[in-house]
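The numbers here are math on the coordinates, done by the rules we state, and not lab data. Note that the structure is a prediction, hence the values are computed from the model and not measured. Cβ atoms are built from the backbone, for glycine too; each structure is taken alone.
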Structure 1
Amino acid sequence: MADYDLLVIGAGPAGEKAAAQAAYFGKKVALVDRNFELGGTVAKTALPLKGMRETALYVKGFRQRSLHGVEFKVAEDLSVDGFLRRGREVGRIMSESTRFNMQRHGVDCIQAEAAFADRDRILLSGAQGVRVVSPKIVFLAPGSLPFRPPPFDIDHPALWDSDTVLSMSKFPDSMLVVGGGAVGCEYACIFAALGSKVTLVQSEYEILPFADRDISRVLRRAMREAKIEIITNDRVVGREPVESGFRWTTSAGRTLDAEVTLCAIGRRCSLGSLRLDNAGVELTDRSFIKVDDDFRTTNPKIFAGGDAIGGMGLSSLAMEQGRLAIINALQLDEKARVAKVVPTGIWTIPEVAMVGETEDQLRKRGASYVIGTAMYRTNPRGIIIGEDLGQLKCLFDRENRRLLGAHCLGEESCEVIATATT
């Protein structure tokens with residue numbers, strides 16, 4: 001007899017939503033995580049990052065721009081602990097909220113390390129010893145870890161990633177950020193706002209290569225105005241320790257010195273000790289868990305979602321994947337699919353948000369479209385807050401005027417894009 005109708009491994013957004021969905025329909029559910037603090041990567045790193053950004057904006061007076069001749073002065077004695085405090089508090093609140101949600105739904109929370117013994121049995125190793133369970137359905141949401149290939153594959157106090165940056169002991173005078181995606185640009189903006197000399201190296205032609213090109217270019221201008229040096233079409237290939245940090249060499253022959261280096265070139269599936277091979281669960285060529293359109297793995301009783309299956313890495317998308325996977329697994333409704341159009345927010349300074357197709361994507365598929373652009377500097381609200389670079393770009397079908405994509409840069413862009421999404 002099965003111990004549980006559903007066993008969820010991983011307590012991030014996908015795992016939480018999967019567990020709650022099954023419990024809502026009266027299923028016996030357990031949620032297993034190796035950590036006592038629930039919430040996964042969102043509570044551990046993503047929300048603390050947002051908290052760090054808000055603190056940086058506040059203490060450096062970004063939202064109190066010098067308007068109407070009024071100069072805003074900020075304190076120069078900000079401590080590292082004070083800077084990180086709000087982010088850590090937000091993560092703690094998120095963790096407690098997840099645990100309360102599980103208790104409210106009657107889900108058993110088990111702190112243990114999970115490993116598959118075979119296709120049907122799972123070993124749970126915790127403080128009370130080893131327990132063997134045989135659930136009817138398993139949902140995998142183990143989350144992700146920073147990807148650190150050579151030459152970033154060493155443990156060193158001057159080499160950070162998006163997890164270890166939260167353990168910093170001082171503000172660096174200089175920082176090299178490797179990777180021009182969302183996380184790299186976010187951290188580059190935060191530390192530049194705090195006064196660090198920041199250099200960002202991106203292997204592709206443009207930062208945020210998945211964003212609309214016009215928006216990426218305006219963000220690049222904003223970052224350069226914040227004194228961030230941006231190097232594109234180059235790759236870091238070698239390192240040499242120096243008295244303060246590392247000296248890095250690039251494929252283009254550049255030499256870059258930095259007190260601290262932040263590796264932000266992606267994330268990988270956090271497999272831990274799961275032993276998925278024992279369960280017959282296959283991985284993709286990029287070592288993410290392989291799933292079909294129903295989020296079913298190559299073992300028909302095992303489903304997966306969230307960062308572990310790759311994709312955009314959005315918590316909102318992970319939640320939806322968890323919910324829909326359980327609907328499909330337990331046949332609670334007609335087969336459900338994740339929405340094809342998902343809004344994305346990037347917490348740079350200024351922030352960026354987008355939904356739908358980019359102009360490059362429309363050109364590639366030969367679509368006939370028109371562009372509508374609104375500038376913050378011509379809008380009363382934008383003038384009041386002093387947002388000079390902000391803009392909203394909308395792409396419409398030329399024939400029926402249907403909105404195909406919306407892309408925004410500027411203060412509160414995520415709220416603006418939420419309007420376009422509906």
Structure 2
Amino acid sequence: MRTKITLGALLAGLSAVCLHSQISTEGDVSRAVTNTSSITVTGVFEIGRTAAGTLSVLEGGTLTSSTLSVGSNVGGLGSVNLSGGTLDIYYSLRLGSGGTGMMTFSSGTLNIGETLTMSAVNNGRSTFYMTGGRLTAQDAFITQGAGGNNSAATLSFLGGTAIFSSEIRFGNGTSSMLVDGGDVITGRLHGAFSGGTATLTLNSGSITLTDSSRQTNIGYSGSMALYVNGGSLVQNQSAYFVLGTTSATLTGTGTARFSSKADEITLGNVYVSSKGQMIVALEGADFSGPVVTLAGLGKQSGARFKLELDNYTATENKVVELIRGGTASAYEDIVWEITGLGEYYELVGDGPYFENGSLSLGINYIPESAASADLLGLAALLFVRRRRDKESVRLRR
């Protein structure tokens with residue numbers, strides 16, 4: 001006798017199987033979890049403390065913990081996979097505190113009551129890879145308090161929304177953060193600190209800086225570089241955006257490169273210190289609106305400003321709006337380093353000029369035929385001159 005299985009019964013059975021595998025652990029963990037849908041772990045929940053350990057929170061699962069520590073000691077290798085479930089952490093999520101900690105976040109919800117901490121101990125290694133879902137936390141401390149520059153951390157926001165209500169801080173180690181499709185919202189960016197090196201790259205998606213009173217520091221007592229190649233970077237118009245430390249006793253350097261390929265770059269009061277550099281890059285052929293909009297511009301003596309034209313490809317004469325905002329006096333004594341001007345282009349006048357509230361640049365296109373004609377004309381002149389020189393020699397003989 002055959003038993004007829006309906007589609008509803010089959011789906012219910014599959015759902016029951018999935019339900020029992022929503023949260024699970026393997027390897028070196030402080031508490032083993034096997035096929036459960038909801039669990040609360042008091043104290044510190046350690047994944048990969050001195051050896052390899054993994055935690056998976058899948059669709060429908062809910063894990064609550066005071067603190068989650070992943071790869072906490074030398075030799076530890078911890079890995080967390082959040083895919084569709086909910087991970088609630090009262091205090092902090094620690095990745096790579098002495099060992100190696102990794103987190104992959106593709107969907108679901110990650111709530112951190114206080115801080116996402118990455119590689120906070122010397123020699124720590126950590127990776128945070130987010131492609132979807134929603135993250136909320138107070139801060140992100142990246143290699144902060146490492147006690148040296150032998151720690152390293154990498155963050156990738158390729159999808160979803162990550163909210164850090166206070167700040168993202170880059171510390172004493174080697175920090176790298178990529179936003180390429182995700183949306184990151186935070187009060188400010190701050191770092192790097194003494195001995196540290198940080199790189200922040202925005203290719204697509206967005207970074208929004210909401211704090212109105214605290215300044216964003218690109219280069220504090222360490223070195224930091226910001227590359228806005230695409231997407232949107234928007235800051236509260238009341239705040240300061242500082243490149244390089246303004247302190248005479250600190251050595252932090254800061255560079256920001258703003259590409260015309262970005263969808264929007266809107267900043268508060270930009271201040272470039274003697275240890276800072278602001279780069280505006282004109283790329284492609286289509287330009288609508290300013291590359292950068294700012295509330296104000298200030299600078300120290302020795303501040304550096306650069307205009308990159310290496311990837312400029314327009315085939316007609318153009319006036320490009322570089323920066324909107326600031327005053328004429330803020331720009332009048334800036335000496336722009338201009339690089340990459342191709343053989344088929346020439347600048348109009350003396351370079352960037354301030355007019356009607358904006359800094360602009362005129363670039364004329366020299367068609368290839370005209371450029372070739374100029375070269376031929378020059379060659380003809382040289383030929384005539386050489387011929388006259390030879391005739392002059394014969395006459396002297």
Checklist entry - Given a computed value of -0.84, -0.93 for log10 I(q)/I(0) by the Debye sum over Cα atoms at q = 0.11, 0.12 Å⁻¹, which structure among 1, 2 does it belong to? => result 2
Item to check | Answer label among 1, 2 for the case where distance in nm of label points 7 Å out along Cα→Cβ at positions 22 and 342, calculated from the coordinates, equals 5.8 | outcome: 2
Checklist entry - Given a computed value of 16 for relative contact order in percent (Cα under 8 Å, 6 or more apart), which structure among 1, 2 does it belong to? => result 1
Checklist entry - A value of -4000 was derived for helix-only ellipticity at 222 nm (-39500 (n - 2.57) for each DSSP H run of 4 or more, over all residues; to 500); which structure in 1, 2 was it taken from? => result 2
